[in-house]
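Undergrad: Pasting the structures here.
Values in this text are rule-based calculations from the coordinates and carry no lab data. All of these numbers come straight from a predicted model, not from anything done at the bench. Cβ atoms are built from the backbone, for glycine too; each structure is taken alone.
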Structure P
Amino acid sequence: MTAAESVDLNVQGTCDPAFAAVREALERNFTDHGEIGSAVCIYHQGQKVVDLWGGHMDAARNKPWREDTMCIFYSIAKSICALSVHMVADRGLVDLDAPVATYWPEFAQNGKQDVLVRHIISHYCGVCFNDAAEPGDIFDYDKMIKVLEAQELAWPPGTKGAYNTVNIGYLAGEVVRRVTGTPIRDFVRENICEPLGADYKIGVDEADLGRVADLSPNPQGFSMGGSAGPDSPLMRAWRAMPKPMDTDVQNTAKFRTAGIPSFGGFGTARAMARIYAALANGGEIDGVRLLSPEALARATTDQWEDEADGTTGQHMRMSMGFWKNPAERTLMGPNPEAFGHSGSGGARALADPDRNLALAYVTNLQSEGLGTGVRTEAIVEAAFANL
């Protein structure tokens, strides 16, 4: 009996022979790395070439992962919120070089009058902490907006990059709401997902709860908080998080339906790959345009790079809402100008415009460290193996 036969892989879907390495990598994730359930989808030259899913929705392996299984993409929601800001800017509703307070006057409190819209979506605004928040405030959008209005700058905007783990979705979402009148979760649904036919939601509906995969912790995984002290940058950034912020919390209906804009988006790999396929294809796919070529070029232009960003201490290279590869890593594949985002626990979405390739991968087994882990990297490497 082979390793694949001894594990109930339940791998289904389609895979172009040119991308057979992706299916092989997905199967090895189950046989060699303890994968519980996951899905991967790839678009190339505007065509869907990989659409695979496998394993199970639960750690007990009683519920097979289905074609329509949704899973959390965590912080990839940040890139979708940033995309939303670029979309309203592309429509002339927002000037990315204008102060945030132009559209949200209350934000100017405590010295934030010079924070520009482009600063907030570039993780470059100096508003990375939420000091007045209480644990659990992430569930209360209006409370978070008040907290951020009162927050003081950590440093002058545009002077230091800091991955904005909690605040960015609220900051971007409020700019969108102020100029459109539409909450960010609804804007994403109406302007991105429904036009593309993409099954991704920032906060699922109650009717979706039965098809959301349960998250499982990894014994070797990163513990949120870890050894960081309560006044460390990371803990200050996470003050609004529930305590503890573990998979038990994240598997609740309250968390899944909350619509947390920074990391509360759920969907299929197929949906996320389609969104990113539009970005890999110049901002449009199948007649649905998200961004003009000019807006997309601006969105993906480098804004900062730091070997130790101000909250996580990681080497980061950031455009206006999207991660790019630092010199020593290929998070987004081999192209230095590819862009995308990672999600805590292992999710990844990327676009390589030179190859016109988009990839999305999602898993319900948390990764083995602070990064997205060996299973994710194996999928990304396999996607580019024959290109």
Structure Q
Amino acid sequence: MKGTARLLLVSVLTVTLAFSSCNTGNSGKKFAWDPGIAELTGKNLGQWLRKSPFSNELQQTDADKIVFTNAEEVFPFMGRYNNAVEALNYAYDGTGTIYREETVLYQDPEWGDLFVNAVLLFEDGEVFLKDHYSATGSPVFGGVDAVMRTNSSSLRETGIYGTYDGNRKNAVYWALTGGTRYLLGFCQKGQLVFEVAIPADKGDTLAVLDKLKEVNRALGLDITDWETAITADLETRDTRETFWKDPFQGIYFTSESMRDEVRLKLKDTPLKPSERPFDGDYSFEYPSPGGKVVLYTLKKETGKDETSFKEELQELPSYTNGLNHIFYEEEEQVQDRVRGVAKTYCRNNTYLEIHYEYPASDEEARTVIHGVLKYVKVSKF
């Protein structure tokens, strides 16, 4: 999309009840406040974020109305975080990885369109930004042709970043999107993730950095790297050290869809492609102290539709990953080795078999294999 996108808002009259902004926990997940985060935020993300040193908030709620904004198009990187495996997500029924999320938008008279964003996670674990994002336009603001328009954003690292210590991390990036350059502050404190984007088109790097320091102090973030930063630290770096690294490897590429039909979480494991000859369509392995660890795949046809396929296997242990249901069975064989096979439905009366074998006494190998099975991704369309 050419030019700089502006924040817009549309209100639509409705008689429906407003939704709550936090999960009810119907999935059985329980959220426990970290005492430090509870004290920092007052257990109210909205009130806490509004301590930010900006003015002229763009109201996103209105009595008896549904409010739409194009914020996701203007800021493709806003609130889009990944853990080590996949994108974090929020769900009203509590099945997501995010317990609560809050975004405050501003049309600040001095700084322009910007946001502050925070999420609370059900479980701690390192969170990442990606180096590139994209978002399609909204028909609400651009008509039916808007969905054909894409707004992209690229992020560049600076010299300001801290290594994750098991609880905390922070970084400052330059983000370019829709013709606007932003100084993007990102930090994590255990279950709390925070992000702020400050427009920097006026070219006064020192002023933007000083504003980030104001945010740091106003919200009580206490990030030393931000407070002690100088403008030289904001020079862009040709590195990708702090961004999310996709752990998935694609297999079964189809020319029809121009993409891989199956994706396996292999890149963060010791499993490497096997040398030919090997069993299956694709094979991966690595040596362990107790013997070789092997995983290979076969794609087969079935006369069953997906519902019947799953009903036949429903008594087996399984993993659920989005629309994918992965059933598996295994047994300890002679010579103290475990052999197993997992199955998941693909599409058009086909299914995937994943065969695997590892030493029975090797718990690390079992963790590796089941880490792959748990996150199998199969394209259904």
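Undergrad: Given a computed value of -8000 for helix-only ellipticity at 222 nm (-39500 (n - 2.57) for each DSSP H run of 4 or more, over all residues; to 500), which structure among P, Q does it belong to? Intermediate values should be presented prior to the final figure.
TA: Working: P: -8000; Q: -4000.
Only one of P, Q returns -8000 for helix-only ellipticity at 222 nm (-39500 (n - 2.57) for each DSSP H run of 4 or more, over all residues; to 500), namely P.
Undergrad: Can you say which of P, Q returns 0.85 when FRET efficiency 1/(1 + (r/R0)^6) of positions 177 and 233 (r between Cβ atoms, R0 = 30 Å, to 0.05) is computed? Walk me through the intermediate numbers first.
TA: Working: P: 0.60; Q: 0.85.
Label of the originating structure: Q.
Undergrad: Starting from the value 0.95: which structure in P, Q was FRET efficiency 1/(1 + (r/R0)^6) of positions 129 and 329 (r between Cβ atoms, R0 = 41 Å, to 0.05) calculated from?
TA: On the way: P: 0.95; Q: 0.55.
Answer for the origin of the read-out: P.
Undergrad: Any idea which of P, Q comes out highest on volume of the Cα convex hull per residue in Å³, for residues 161-344 alone?
TA: Working: P: 145; Q: 237.
Going through P, Q one by one, volume of the Cα convex hull per residue in Å³, for residues 161-344 alone peaks for structure Q.
Undergrad: Something else about it: Hey, mean count of other Cβ atoms within 10 Å over residues 33-40 derived from one of P, Q reads 13.2; which structure? Before the final figure, lay out the partial values.
TA: Numbers: P: 24.2; Q: 13.2.
This figure was derived from Q.
Undergrad: When relative contact order in percent (Cα under 8 Å, 6 or more apart) is compared over structures P, Q, which one is greatest?
TA: P
Undergrad: Upon calculation of volume of the Cα convex hull per residue in Å³ from the atomic coordinates, which of the structures P, Q produces 194? Provide the component values of the computation, followed by the final result.
TA: Values: P: 122; Q: 194.
Structure of origin is Q.
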